[in-house]
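These notes open a run of structures that come right after.
Any read-out appearing in this document is the output of simple, stated calculations on the displayed coordinates, not a laboratory observation. Predicted, not measured: the structure shown is a model, and the values here were computed from it. Cβ atoms are built from the backbone, for glycine too; each structure is taken alone.
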Structure 1
Amino acid sequence: MVNSPGFYRVVWHPPTGTNCIKVNVDGCSKGNPGPAGCGGVFRVDNGRYIGAFAANLGFKDSVFAELMGIIMAVELAHSRRWRNLWIESDSTMALKLLTTDSLHKVPAELVDRWLKCKSLVQEMDISCSHVYREGNVVADILANMGLCFPLPVWLECPPAPIHRDLVHDSLGLPRYRIIQSH
């Protein structure tokens, strides 16, 4: 099934190019503000999992959670010397803040860490893209898992809740987004 009236086909795309690593990130806030978490998954050209993170952020809003997902992804990649990074998120606002000099929507308590993140980005080869949430399922699961951990965690092996969706993505299988008619 290709795109048809009422549906949009969404497929996760693996990174391309030499040594490129793709990280899908997400943040969640149950109540906005409310209990918040973030997570991300790092994968290489064939969709192979190379690690993930999940973090409990306390009582925050969705902007804070989305930005923390990007910050933690950049910090983790930089600390592992992964310099060729493709960041994908379902938050257009967070991606816009990463690619501009604006601090307009950055929560005051995050400004210093956000600016440090942006300075790390200058030392890396970064590309960014938006994906609908249907193509960001693994990161969404990890962000929600983050609510269960007292401290941020690095997941060397894929946790059981994301196995099926990792395989789904690596096989290039589609998900479908329902398009609301106006």
Structure 2
Amino acid sequence: MTAIPNFELPNVGAGPDPFDLAAAATDASTDAIVLLFQRDHHCPKCRQQVQDIAARYDEFEALDTLVVSILPESVENAAEWQAAYDLPYPLLADESKAVGDEFDQPTRFGALGGLHDMIGRMPFAMVLDVRDGEPTAIFTHKGSMPADRPSIDDLLESVRSQVSETPAASVDD
């Protein structure tokens, strides 16, 4: 994927509802956006990941980085997560799974995996540099198993090394 597709999804967490990627990318206070595509509402690894990110969210904020978690579920299921975990960042409901599919979120087990997220859909993470208002992927991690996801330190390091220490391209360049 070369161009990052824009999307708009319902947001039950912090920030605007609905959440619009293009609008977030043009926010002057944001240098990077971390997109976390979750497996499903019941996945214990996904539930742990969103809580672990929340516990260290101040580190992302210090790097002017917005984390966005995308759950391939209904608004009601996403709202249950928000009520349970009080996430300080956007939690989006992608009930149709169209955004996950557009970003090529990995699945396994062929047609059977496509029918049931719990066995088919795998975690996927992407870090976007948005300093010039146009999202550019600087890090991706496509999980091959439910536990195959980048560590928080890996996500933070990708922002530090690719965004925080690299000057943004100027309009005159």
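Calculating relative contact order in percent (Cα under 8 Å, 6 or more apart) for structures 1, 2 picks out 1 as the one with the greatest value.
For distance in nm of label points 7 Å out along Cα→Cβ at positions 11 and 43, the highest value in the series 1, 2 is held by structure 2.
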